[in-house]
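Novice: Next up, some structures in structure tokens.
Every number in this text was worked out from the coordinates using simple rules, so none of it is lab data. Small disclaimer: the values here were computed from a predicted structure and weren't measured. Cβ atoms are built from the backbone, for glycine too; each structure is taken alone.
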Structure 1
Amino acid sequence: MVLLLLVSCVLFAKKINVAVAANVSYAIKDLVKEFNKTYPDIKVRVTLGSSGKLTAQIRNKAPLDIFMSANMRYPQALYDDGLTMTKPVVYAQGVLAFLSLKERDFSKGIKLLEDRDIKVIAISNPKTAPYGIAAFEALKNAKILDKVKHKFVYGESVSQTISYSVTAADIGLVAKSALFSPRMAKFKRGKNFIEIDKKLYKPINQGMVILKDSKSKSEVKLFYDFILSDDARKIFQRYGYILP
């Protein structure tokens, strides 16, 4: 009888599949953990990647229920093409930051990137990663893009850009949210990282949609509503996001 009950629980376990932009990978574990305090029987399966690549997977009929993008453009495009059940909503606003393994004099601001000892700059690929788009915009508005673009090494996602920033590059332009994961605790604000002037780029509004091919609609709606709840907002704030 006990074995039968265990098998039944496995067979009827409720699962939802969530596509999550790489910059949220650092917060998603805490978000799922908090969600499961109220809904312990719903298993949340997370697929991480750049927003552009996740969008391509969705267009190719990947079995996903919710898309949490790093900007509004990708979910809006899916909505415009009739591939979502909901209009895009902003669940958090991202922030750009510098990250350097070596301590830096950040008083120079973004002009620091022109220094001779900074030979390689890690940056997310603007073709697939919204944080790359924001980084390019900031450099262009600071009028230094043409002066420093020869130094770029591209990460295909925020996660890869973080890795490059502390290995293959002298400094990186990254998502601030990445700096609050436990493995980044050794990096200190004002010495190894600092926020990039928000006036240099448009707000990074991160959008969410429920996808049209979603199978577990009631469970998906519960997770969707949770991401927009006060409990989730507190977690996003802990990871350096600005709330909409």
Structure 2
Amino acid sequence: MQAKKSSVAIVTGAAGGIGCAIVNAFLEQGMTVAAVDITTDLLASKFQSAVDQSRLFLISTDLTGPQSLPGIVEFCHASCGRVNVLVNNAARIIRKSIEETSESDWDKQMDVNLKASYFLSKLCADEMRQDGWGRIINLSSQAGQTGGAADCPIYAISKGGIETMTRSFARTYAKDGVTVNAIAPGIVLTDMIQKTLTEERIDGVVQQIPIGRVTEASEIAAAAVYLCSEDAGSITGQVLDVSGGLLMR
């Protein structure tokens, strides 16, 4: 099982734990990767020891900027070639209850988690269909199905939107050889999780996981590699739970 070695992939949120693992896994598969994140210094530090720097391109940009998404695609054209794999991994989480949530909170959450994923997918899918082959992978969450915790309703709603978006794009582009799927992690000890949850709360979640441990970022990356492979060519419109059984559906 291998992804196409000729693949050019965009991975957003590349400096985070899951994004970084996916970038490295793609490089190990022989793919060319454009790693996108908002923080230049963090991007550079994360990939200093990447397996093949010649196939890695770092793009520092704010996904909510008016020209950022076309700019990413244009950069890839100039530096890497035509994009045929996209991983929408970038996300933020605002921990506020429904009562505490403002319109500004809503916009900040949705602009990154859902709006940027939608329009970057649209740009890339238009290119992929011209080649008759492409892979779009969206990062969802168990929260997209359960409604999430009481202190992050907007995050959960954005991930529910990601899963609906996945099915919509899958139906639209299936005839063009483009598959669109989502991966829904349970709890992975990324910086975002460790900064927003106490150890006690993390331990409480772990106690609910049938395999008795958190999921590793490398396991999410392995799922992404599979979904990019030729072996996964008939899988589209699906949400793959990689959560140790935290959610079974």
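Novice: For mean count of other Cβ atoms within 10 Å over residues 64-71, which structure out of 1, 2 has the highest calculated value?
Specialist: Going through 1, 2 one by one, mean count of other Cβ atoms within 10 Å over residues 64-71 peaks for structure 1.
Novice: Here FRET efficiency 1/(1 + (r/R0)^6) of positions 40 and 56 (r between Cβ atoms, R0 = 30 Å, to 0.05) has been calculated and equals 0.35, so which of 1, 2 was it run on?
Specialist: That value comes from structure 1.
Novice: Oh, and also: Out of 1, 2, which has the highest value for relative contact order in percent (Cα under 8 Å, 6 or more apart)?
Specialist: 1
Novice: Any idea which of 1, 2 comes out highest on volume of the Cα convex hull per residue in Å³?
Specialist: Largest value of volume of the Cα convex hull per residue in Å³: 1.
Novice: Sticking with this structure for a sec: Of structures 1, 2, which gives -9500 when helix-only ellipticity at 222 nm (-39500 (n - 2.57) for each DSSP H run of 4 or more, over all residues; to 500) is computed from the coordinates?
Specialist: Going through each structure in turn, the value belongs to 1.
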